[in-house]
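Asker: The structures come next, written out as structure tokens.
Just so it is clear, none of the values below were taken in a lab; they were calculated from the coordinates. In this text the structure is predicted, and so the values were computed from the model without any measurement. Cβ atoms are built from the backbone, for glycine too; each structure is taken alone.
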Structure I
Amino acid sequence: MQNKSIKLYLDDMRSTPKNFHRVYDYDEFVLFVNAHGLPAFISFDHDWGLGKTGYDCAKFLVDYCLDNKINTINFTVHSQNPVGKENIEKLLSNFNKLKFFVHIHRFPMFLQ
């Protein structure tokens, strides 16, 4: 399910931008997406102290999109961690580019 009106901000420290909903950690992110669907736009932070990171959220989101046959994730990464930022950007950009290939391999019934 996609929610075309919600913009989501993932961060535990910075102020929430105007017109964004906010989550502070992985568990809140998963609950939010499962309750509201894929937001129209997501802004990711990477580092949230101890525990799971923004990259873990991005991996969850790819699986969510595959399970729900959603093809595109609109996002930015505002993290100050250059390695974490690059990892999230590459994962989600590759999903957006390779969605058809991934769907075929994840859902072989599309080949029939």
Structure II
Amino acid sequence: MTLPFIILFSMCIVQLGGVANDQLALNHAARTAARAISLADITPDSAQQLAVTTVEREINLKDIAVAANLSGDAAKVELNYSRRVEVPLIGVLLHEVNLHATATMPRQLTSAD
């Protein structure tokens, strides 16, 4: 009688661990992309491409929305990802979990004087 509940609970724990792992990976990728942009001497148009390339190199998730914003003194990267919930019963109620990560780094350009 309690075995189905134990199995369902175990599957929920595994799903929760996967979501937590994806959130940590998004945070890391956002920080790495923001750092890469903050150190590069690039235009705001090139910042988006550099952010996308850096995120693709750092994380192995598909369909991540990347938004890069480069101002005079800061570089900001925002990542959004939707993870599908695959646990029976709970997956019917929660089809997907939306994950979000943001990182801002001060620009550290070196000038050749």
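Asker: State the single structure among I, II that was used to calculate FRET efficiency 1/(1 + (r/R0)^6) of positions 65 and 81 (r between Cβ atoms, R0 = 25 Å, to 0.05), giving 1.00.
Answerer: Working: I: 0.60; II: 1.00.
Of the options listed, only II reproduces it.
Asker: Could you figure out which one of I, II the value 16.5 for mean count of other Cβ atoms within 10 Å over residues 25-32 was computed from? Mind showing how you got there, number by number?
Answerer: Working: I: 16.5; II: 20.4.
Checking each candidate, the match is I.
Asker: Relative contact order in percent (Cα under 8 Å, 6 or more apart) was computed and gave 24; which structure, I, II, did it come from?
Answerer: On the way: I: 24; II: 30.
The value was obtained from structure I.
Asker: Work out which structure the value -15000 belongs to, where helix-only ellipticity at 222 nm (-39500 (n - 2.57) for each DSSP H run of 4 or more, over all residues; to 500) was derived from one of I, II.
Answerer: Details: I: -15000; II: -17000.
It was calculated from structure I.
Asker: Upon calculation of distance in nm of label points 7 Å out along Cα→Cβ at positions 1 and 41 from the atomic coordinates, which of the structures I, II produces 2.3? List each step's numbers first, then the result.
Answerer: Numbers: I: 2.3; II: 7.5.
Only one of I, II returns 2.3 for distance in nm of label points 7 Å out along Cα→Cβ at positions 1 and 41, namely I.
Asker: Taking distance in nm of label points 7 Å out along Cα→Cβ at positions 9 and 33 for each of I, II, which is largest? Intermediate results must be reported in sequence, preceding the final value.
Answerer: Numbers: I: 2.0; II: 3.9.
By distance in nm of label points 7 Å out along Cα→Cβ at positions 9 and 33, the leading structure of I, II is II.
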